[in-house]
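Q: Once you scroll down, you'll see the structures, which are given as structure tokens.
Values quoted throughout were computed directly from the atomic coordinates according to the rules given, and no laboratory measurement underlies them. All values reported here derive from a predicted model rather than from experimental measurement. Cβ atoms are built from the backbone, for glycine too; each structure is taken alone.
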Structure P
Amino acid sequence: MPDWKKLTDHLEKHGFTVSRFPTAAEAAEYINKSLDGRTIGIGGSMTVKELGLYDLLSAHNEVHWHWTEEGPSAREEAAKAQVYLCSVNGLAETGEIINIDGVGNRVAGTLYGHEEVWFIVGVNKIAPDEASALRRARNVASPLNNRRTGKKTPCTVSCDQCYDCQSPDRGCAALVVLWRKPSGIKTAHVVLVEEELGY
């Protein structure tokens, strides 16, 4: 298990607001109660899907998610939302948050323009340090995400590692490491869940 105190201390020192829950259901309930009457954008996230947050939040918020809406306008509306929800590809116990993206909307949403960003992190995403969190993001999360989206890339065959391919179908175009909360975001929440979620 991660060193929860070390992780929390580092994240808080880096400007993030941290909460932790034993189960995904408790985390979903907390997020649902915390957000009301807001515009919410969601990045591509199996974690958000597994928590059922789209349905929960749509009951009392205006929610935009390109997984549930047709066309590019969903990403555009999500980019303008007050609140942005996503997960991470790797989180270091030393406090660094790592995400890899193909289109760029998800990593862009974590950097600027929202009043709040919420990162929801299952225990499987946590690694001891920045280097191992980056390895996890590249060699575990990215191949699985590329397979999920039907990419024809070397990594999807065995999902064993990133091959840094030159495939036109490559789903990994951008890497963002948050060392601190960006000043372009008013509040950044990290919700830690003691269960495995997403990739």
Structure Q
Amino acid sequence: MVNDKTALVIGNGPSLANIPNSFLAKYPTFGSNRIYLKFVPDYYAFCDKLWLHHYIEDIKKLDCKLKFIHDNYADQIPDAIPLHDFPKRREFSYEPYEWICDGSTVTFVLLQWAYFLGFERVGLIGVDHHYPGYSGKAWDLQTGKESGHFAPDYYGDDVTYMKPALHSSVRSYGLARDAYEAAGWEVVNITPGSQLDVFKKEDWHGWDK
């Protein structure tokens, strides 16, 4: 049931294009990167320093309750909370103000913050967990537009980014699942057609019944 302990963590996969904003607006929301091309979440994160600098001005304009920004750039965004990432600390952070693990996916960062802020039931939506049109291996650099996100202009022509490391993010999602379950809480994947099998799946239609 929907209550003040229920939230959505929104990914940026292609399926998100077909999810009505009216559904997203029913809940407290966590989103990241260029989610604002479709929907402005309550809680926003950007932790990829490789391409964050392209969109500083966009991020400044977002009207969110909280913004969590990589500590290399947080001082450029008013009221941003710095994300102190420790790559060698591959754990679920229970104190994200102090340190965070990016877990090879910003969705993991959002799950850590949702937990810290007390959301006991989280729905993942827009987390397709596959990236059509990408070439090369995990962590290879790629520049320009692609088809792995909800908007064709998600990346600009001059933006360089890494190919996602899905195997690494699966491990991170497992850490999030275990943390929530240990607290008696749950994360449910309500993304249509998602290839992520770490969490139990439900249909987003009627998820709030």
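Q: Taking distance in nm of label points 7 Å out along Cα→Cβ at positions 92 and 140 for each of P, Q, which is largest?
A: Values: P: 1.6; Q: 3.3.
Largest one: structure Q.
Q: For which of P, Q does helix-only ellipticity at 222 nm (-39500 (n - 2.57) for each DSSP H run of 4 or more, over all residues; to 500), calculated from the coordinates, equal -5000?
A: Structure of origin is Q.
Q: Assign the value 23, calculated as relative contact order in percent (Cα under 8 Å, 6 or more apart), to the correct structure from P, Q.
A: Of the options listed, only Q reproduces it.
Q: Hey, Kirkwood radius over Cα pairs in Å, for residues 116-155 alone derived from one of P, Q reads 11.5; which structure?
A: P
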